[in-house]
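A.B. asks: Input: structures, listed below.
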Structure I
Amino acid sequence: MADLRIRAMTQDEFDVYRRRAIREYAAEHVRAGTWSHEEAEQRAAKETDDLLPDGVNTAGMVLLVAEADGELVGLVWLGRAPGQRVGWWIYDIEVVPGQRRRGYARALLEAAEREAQRRGADSLGLNVFGGNDAARRLYESSGYQVTSIQMRKRFAS
């Protein structure tokens with residue numbers, strides 16, 4: 001792994017991230033069948049903005065980026081879990097497509113765990129879409145356990 005540095009996300013980086021994250025989150029929900037294409041982007045924007053009303057300065061939220069050799073290679077967004085007093089949640093973790101399979105996701109996950117513990121969390125949870133096998137393997141190999149499973153059967157129309 002190249003020289004990796006994990007630091008706080010800047011507001012300019014957040015602005016770029018927010019636009020991309022909304023688009024990708026909406027597309028994931030459309031693929032999963034939970035939202036229609038027509039409503040997806042608006043719902044994704046509302047959820048994101050409700051959670052991060054003050055961007056990188058939102059209380060109870062932490063946005064970190066990873067840089068390797070001065071190049072942004074990934075990010076993680078974590079914060080207090082909804083309705084939890086001491087549990088924290090990973091809202092998003094991603095590695096730039098051309099930088100995957102180099103250990104950056106694991107490094108970001110470990111940084112998130114350290115940050116959550118530093119802030120008094122007794123646990124760290126996350127959600128992963130069922131078809132994301134690589135992410136599921138990472139989380140399982142890092143000690144995360146399945147706490148709930150949603151399933152669906154599609155009918156031919």
Structure II
Amino acid sequence: MNSILFYGIGNPSREDDGIGVAFIDMLDKWLKEENIEGIKTEVNYQLNIEDAELISKYDIVFFVDAVKVLDESFQLEEIEPMPGSHFTTHVLTPENILHLSNELYNSNVKAYALKILGYSWNYNEKLSPKATENLDKAFLFVTNKIKKEKGIFNSEL
């Protein structure tokens with residue numbers, strides 16, 4: 001059985017920037033209701049260097065985050081490791097964390113980005129109505145996939 005982590009990124013105090021956290025809240029509740037084990041979750045405002053060690057413990061990681069530009073309501077794509085040369089951790093990407101995990105912990109994590117389209121980034125602890133619709137669509141897609149695979153995601157998403 002694959003070990004799976006869903007990692008939600010975002011600030012719930014900045015409207016749609018909180019999509020990743022809202023997704024994980026919904027997923028935690030659903031996993032408990034459906035009695036599905038083997039899928040872990042984590043949330044944070046931003047990615048940190050320490051996350052390289054965290055993801056090294058999993059076979060598959062899904063980074064869930066809001067984006068400002070996307071041709072559809074959500075998109076799931078496999079990501080590849082990419083080294084970063086940033087002077088601040090505030091701009092670390094999932095690809096950078098994946099690279100660090102591979103280099104520092106000799107991991108071979110299969111990673112995906114679940115990007116959900118957001119519209120508003122003001123100070124408010126509520127998602128915009130359109131972002132909530134996008135969140136619901138992405139959540140339905142993921143939970144249907146989990147049900148279909150009986151809790152196990154395979155590499156053919």
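Every number here is computed from the coordinates shown, using simple stated rules; none is lab data. Everything numeric here is computed off the predicted structure, so don't read it as measured data. Cβ atoms are built from the backbone, for glycine too; each structure is taken alone.
A.B. asks: I, II: which one has helix-only ellipticity at 222 nm (-39500 (n - 2.57) for each DSSP H run of 4 or more, over all residues; to 500), as calculated, at -13000?
C.D. replies: I
A.B. asks: Ranked on mean count of other Cβ atoms within 10 Å over residues 69-76, which label among I, II comes first with the largest value?
C.D. replies: Looking at the calculated values, the largest one is I.
A.B. asks: Tell me which of I, II gives 24, 10, 9 when you compute semi-axes √(5λ) of the Cα gyration tensor in Å, for residues 61-124 alone.
C.D. replies: I
A.B. asks: Could I ask something else about it? Just checking, which of I, II has the largest value of distance in nm of label points 7 Å out along Cα→Cβ at positions 45 and 93?
C.D. replies: I
A.B. asks: As an exercise: Cα extents along the principal axes in Å, calculated from one structure in I, II, equals 52, 37, 33. Which structure is it?
C.D. replies: The correct label is I.
A.B. asks: Relative contact order in percent (Cα under 8 Å, 6 or more apart) was computed and gave 31; which structure, I, II, did it come from?
C.D. replies: It was calculated from structure II.
A.B. asks: Additional query: Name the one structure among I, II that mean count of other Cβ atoms within 10 Å over residues 53-60 of 12.2 was derived from.
C.D. replies: Of the options listed, only I reproduces it.
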